[in-house]
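Following are the structures in question.
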Structure P
Amino acid sequence: MRVLDALKMPFWVAQVATGAKSFRDNPVLGSRRLNARGLHVGRVRTAQAMADRRRRSMTDLLDADHRRFFAENGYVERRNALPAETFEQLREEVNGTLFDAWEMRQGNAVTRFIPLSPEVLKTLPALAAFVNGPVFQGTLKYVASTRAEPTVYLHTVLTDPGLGTPDPQTQFHADTFFANAKGWFFLDDVPEAAGPFSYVPGSHRLTPARAAWEQAQSETAASHQNRLHGRGSFRIDEAELAGLGFAAPVQFAVPANTLVVADTFGFHARTPSLRPSVRIAVYGSVRRNPFLPYAGFDPFTLPGLRGRPAQLLNVYRDTRGRLLKKPPSERYVGKTLITDPAHV
């Protein structure tokens, strides 16, 4: 063992008790010997038990019918999330505003991120009311099993299947090994040809078949040819999904004014777009240390930090990129309308 590796070992060991997921970057998490003895599956099993425990203390955030549906399927879909007049006001605010934006290209898809900080929301009352309201906040937090502050953006996905390599997000995958939430409040209709979000119902649970599959993946992930798989976002094809006994994927070709929130430990993907398309949504995500016994006590709920996770994340990425002289994957593109063509 090299001296530097020996110095890093306490850090690598400590990461076992966190949400760290990369088999490539941490030789403890990626150890074939330790994972053969159940390290990875033990982390998954413990994280799921803690998520279930936290959700039992969070029933005030989501009504009983949606909680039951989520427990079975792993996602929540709420159509007509806002009254029609309120929704139209929100759309007018969003479509008529120039925002500071960051963009990321993955194959033939560009994703635009616009952080919704308190300063941005101050002049957009309908958008602010939705972002800070109980439907968006409560659904995200319950699905993620934590009362932590969501990271919230306006989110545009611009896809042109005739350009570049395929979007890697079109292969079914799990984001990480524990419960977390991603949600989209769609501001326009999402037709089937435009590459809607797709989710495998029930795949958020660690069934015996899923546990065996996770075990097998963990023993070889550190050397897997797919970089994202090796970093803990396991990829899976549809034939394997069927073999695990899950139901067929559900595609969310939904009307505008629909909120979809999913636990992305479950398998999900972007459906390949059949034509150039633009999908616009209010996007929120919540991810926290999966082994915490409590749902609250998030520093980002303190005054001055509330509503700023997305803003601070972008500041961190931009600063890190400048210091390392390596541009981040999400690049600042200046002021833009939400519907403008891609800049990267």
Structure Q
Amino acid sequence: MPRIHFLNVLEGDCNIIQHDNGHVTVMDVSNAANDQWTLQEQQVRNSVERRDMQARNFVPDGKRNFRQKHSPDNPIDYLKKYGITDIFRFIISHPDMDHLDGIRDLYQDFNVINTWDTNNNKQLDGGKGGKYNSEDWEFYRNLRDSRYPDTKRLALYSGYSNDFYNSDHLHILSPTPQLVAEANTNNDFNELSYAILYTPPKQNGSFWKILFAGDGCDKTWAHIIENHRNLVSNIDVLLAPHHGRGSDRDFSFLDVLKPRLTLMGNASSTHLAYDKYPEIRITNNQAGYIVLDISLERLDIFVKNEEFANVFRSNPKRRWSATTYSQKNEAYFLYGLR
């Protein structure tokens, strides 16, 4: 049965789906590196800006700090520990460096068969400061401009379907050609972000709903709610847009989604919009990586950090027993959805 891995990658995104047919989907990459560092990679990895990202681990009053930003995941190592050599599809949600960090090394170490990208016109001059490697941007630009022959590049839009991503239970909710065109005109590249609904089967002919929201903002959500309302109503798991940051956005889309569980990315907790989302929300800057182990009957949630799992389970609202370790997921059991 399928599994989803929501990685703890500094202040970026990387999500992995192991489909039940053997396909592997990776959506975005950050903090990825192989063993063949260039001089620029060494400088970036040892930069003050990079250390500052790891140090931004503040939490709001009343929240406990489990300091998982101090030990981020390397997606390349993570994929290899599961014996993965082929990535059936790599989805670049949008062309921001916190979603492209280490892309060159990823393509060096894995056979990436298909790449989903957007027809954006974004330009960068030498990457983005000391945090990121400009060699990653140059690699991405060559890929975007069809100068990288070792993958099949696809630019897909809301509502597109074919046998491959239908059989993998992936539904493209956004972007549309109009959203891409407007984002290119306005230099607002969050609004051309992919939003993907993953619907693995559930017992009795129904299906789970796991929404990978990318970084889409108000225009993206207006389109999704208007055109895909039934699909995104009452979802099981939301990977929160823009890492869960507040971002001065309209949160009314949550009135439709009503997620049972919200996963927030590795931004500083001072930037996360905790109070906007329903009560059960997990941040991987505190829980470490998060694994969703999915079957027809249940969706089990595991986290890397044992201490976080025990504090969550012993909360007075729950008073559950101590967590148990899953060798299969290399993580600690949190709880399950049915």
Structure R
Amino acid sequence: MVSVASVNVTIKDVAKRAGVSPSTVSRVIADHPRISPETKEKVRAIMSELGYYPNAIARSLVNQTSNSIGLVRSRLTEENFANPFFPAVIQGISSVAHKHKLSLVLSTGKTFQQEDEECLSLLRQRRVDGVILLASHRDDQLIPRLTQDGFPFVLIGRYEGSEEINWVNNDNFEDAKTAVRYLLNKGHTQIACLDGDPRYVVSADRLLGYERAFLDHNLEVPSNLVEHSEFSVEGGYQATHRLLARQEPFSALFAVDDVVAIGAMRALQERGIKVGSEVAVVVFNDTILGACVQPALTSVHVPIYELGQIAVQMLTAQIYGSGVYHHHQMLPASLVVRDSA
């Protein structure tokens, strides 16, 4: 008979005893075809020995499914939802989800804690079979909880924790370095940086790429020209005014997002500063907005739509065994040169 204490056994305990990863245990629970019969037998024996009973979502992978997947986005305000990055990645997600006849459920919260609880509630109530995380923050508490409980998920982005997870991303560090190197090679050394919210991993990676470009050119990083911004037009506008108020000259500006750059351009133009000829501007993402403004923005083109598509392919492979997938996928980006730099 299983003791009452066994209710505290977690998927990590099973994984440790069996000498496999927690994700392998969750795939055994799901009877995933990629797991060998020997591994399945070993893990199931350990589960029986420890008295571990899979949680509701794990059982549903075998017995029944909701035919829905969740999308998790934190602090979803009107402004940042208007950022073209998110409609583009959701379009990519939808295109593959539709082929699998899956519904999408959007989960969000005003704080990271609210986001975590809402996401876990969706999974525990079996309203979704798995989730796609649209970002990762530096003190991420959700990913360890998802991993420990064996919930299927894919991250669009990079994770700084120790857990082995499934993710798809572009190399924000290298891609930012490429953008700033382009400006350095054109003779600019005083390059301002409008970075994003420092709590997000993507912001940290792009800032590190900006700094590395200077170091690779044996130049001192102009840290006095770095300012953080919300991922919005208003955020870029306000951040640029803070930069200008320092009265530190710069001949170029690197912005980590198209909408941030548009706000920056408005602030510069209000001061009578001509974008392109007086201050070169290079940005990130290359959404539809970048080619529509004047001057058109030189931008790192991120394959946003494809990020969404691949995330769903990876998630459905985990949940339903639909195809073979790589656990980590890094998509190439490219620099698109236009009139702003």
*For -10000 (helix-only ellipticity at 222 nm (-39500 (n - 2.57) for each DSSP H run of 4 or more, over all residues; to 500), calculated) the corresponding structure among P, Q, R*: P
*Give the label, chosen from P, Q, R, of the structure having the highest value of distance in nm of label points 7 Å out along Cα→Cβ at positions 183 and 279.*
Q
*One of P, Q, R was used to calculate volume of the Cα convex hull per residue in Å³, for residues 135-238 alone, giving 150; which?*
P
*asked:* Computing distance in nm of label points 7 Å out along Cα→Cβ at positions 199 and 231 for each of P, Q, R, which one ends up highest?
replied: P
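None of the figures in this text is laboratory data; all of them are computed from the coordinates on show. On a predicted model such as this, the values are computed, not experimentally measured, just so you know. Cβ atoms are built from the backbone, for glycine too; each structure is taken alone.
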